[in-house]
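Alright, structures below, take your time with them.
Every read-out reported here was derived from the displayed coordinates using simple, explicitly stated rules and does not represent laboratory data. Predicted model, so just to flag it, every value in this text is computed and none were measured. Cβ atoms are built from the backbone, for glycine too; each structure is taken alone.
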Structure I
Amino acid sequence: MARTGRPPARPLNAPAIVLVRPQLPENIGAAARAMLNCGLTELRLVQPREAWPNERAREVSSGAFEVIDNARVYPSARAATADLTRVYATTARHRQMIKPVETPRAAVASIRADIAAGGRVGILFGPERTGLENDELTLADRLLSVPLNPGFASLNLAQAVLVLGYEWFQGADETPPRRLVLNGTRPAERAELMNFFDHLEAQLVECGFLRIADKRPSMVRNIRNIFLRADLTRQEIRTLHGIVKDLSTLRVKGSKRRPKTEK
């Protein structure tokens, strides 16, 4: 049995996603999956073409049942937005309306501020083929437009939801932009690095690579900088020690086996 268009029992801490007249249950399922990827759980459906609930949408959601099973069905976009205090509408065409148009990234800060102040925010998405009608766009305070290739800016429904959801999630995500996965080891300590440099440089002197005395200091600095840029771990330092040791052993054995040439 479909849930009817009653507002949720608890205030929203994230924007509601409102799909207006979605045509395919597969697209609803894919949109629900995109929503849950980004921490969005409030799905509102306006006149879905296929009967709701829909098992095909549930299957395509790939486990986003929290979204699918709690979706609410409304008879119109007006009814679906009746309890909201701020409404955004997605569109690729402005239809000559005088409304503020924002990118998803720019809108996130305002959406979070509205929600923090106790507001209830919804984002409207139109049917796959035609998009939102003009009267539905007039329900919105602001329009959202995704900046894409002007020559080919078409997105399917799930893609559009994912773009909006991603920007929403990124607005509060604290994942560092770069990190080193250590897999049980740890970053090399300075003393470990210096010991390796001593080992390597001693062998480079022994084999003759650092044979030019006046160039040796600059060559040593360059070699050290190569390894310092690598953010080596303790395990990697041990591996490098082993490589240098085995190469030096092979060099010595090879020199003993190498036949002397006549002068």
Structure II
Amino acid sequence: MPEHATPHHQPREPLAFRTDLPPLPPPAGFAEQAAALGVEFEPGDTEQLGRYLAALIHANTLMNLTAVDDADAAWSRHVLDSLTLLPLLSELEAGASVIDVGSGGGLPGIPLAICLPHLRFTLLEATAKKAAFLSAVTAGLSLENTAVLTARAEEAGQDHHEHRERYDAAVARAVGPVSVIAEITIPFVKPETGRVLLIKGQKADDELAEAKAALHLLHAHHAGTIDTPTGRIVVLEKPRKTPRAYPRAPGEPKRRPLGA
């Protein structure tokens, strides 16, 4: 090789996401568990959910999307957990918009989009590989009510033309403590009518206590916590506009949580 030559690097092949796999069947008792949540499936819903889980578990062999790789456990810990939000979102009018912040492998956004075709979902994910999976699987499932946005939440939340205070609801699951996730979700929802729905665990009360100052700074408040068979749902509301300073620059909410 000449002294000043640059080594030739082959471009990386895109990850081969499979969206044509047979659907994973729900385990025994799943329909009853869903019914206890008030979830009634339309024809084809469980097949679509099974196709999504098959694609998710296959993609997990290519990159880290989930710690749950058992099919039966995935139905409970992923699908059922996501669908605990369905009764709250089903109150929205047709055409209402929902943003899934930090969607990762598509949770809770994709199961919700399958079961709520009358709503419009945006799956926000900053990691390009994960966003590529989301694009592949939503296309493979023909989810026409779903769009993928590859961006940092802090930057999209300051986009006054497309995303800031444009959504009827924001949802998030396993993204961070309330003091952090509040800053990167609340700016997306509409003043007065918009709500943030966070799927949390048993530490929700402790996180809310720590987030009291943050919610005050964000002009938001805790509207209630709902216990579910798989965890807890924290509901946040914003009676007025979010101050322009929030969200702060990418990484700042996590490095220096508001009110800490």
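Comparing Cα Rg over 2.2 N^0.38 Å across I, II, which structure shows the greatest value?
Numbers: I: 1.69; II: 1.05.
That would be structure I.
Taking relative contact order in percent (Cα under 8 Å, 6 or more apart) from the coordinates of each of I, II, which one would give 20? Spell out each step's value before the answer.
On the way: I: 20; II: 15.
It was calculated from structure I.
Comparing FRET efficiency 1/(1 + (r/R0)^6) of positions 37 and 229 (r between Cβ atoms, R0 = 35 Å, to 0.05) across structures I, II, which is largest?
Evaluating FRET efficiency 1/(1 + (r/R0)^6) of positions 37 and 229 (r between Cβ atoms, R0 = 35 Å, to 0.05) on every structure, the highest lands on II.
If FRET efficiency 1/(1 + (r/R0)^6) of positions 141 and 221 (r between Cβ atoms, R0 = 30 Å, to 0.05) is computed to be 0.00, which of I, II is the source?
Details: I: 0.00; II: 0.25.
Checking each candidate, the match is I.
Supply the structure label, taken from I, II, corresponding to helix-only ellipticity at 222 nm (-39500 (n - 2.57) for each DSSP H run of 4 or more, over all residues; to 500) with the calculated value -7500.
Among I, II, the structure yielding -7500 for helix-only ellipticity at 222 nm (-39500 (n - 2.57) for each DSSP H run of 4 or more, over all residues; to 500) is II.
Output the label of whichever structure in I, II has the greatest value of distance in nm of label points 7 Å out along Cα→Cβ at positions 117 and 205.
Of structures I, II, the maximum of distance in nm of label points 7 Å out along Cα→Cβ at positions 117 and 205 occurs in I.
Can you say which of I, II returns 21.0 when mean count of other Cβ atoms within 10 Å over residues 45-52 is computed?
Working through the options, I get structure II.
Rank structures I, II by distance in nm of label points 7 Å out along Cα→Cβ at positions 21 and 213 and report only the one at the top, that is, the highest. Before the final figure, lay out the partial values.
Values: I: 8.9; II: 4.6.
Biggest value here belongs to I.
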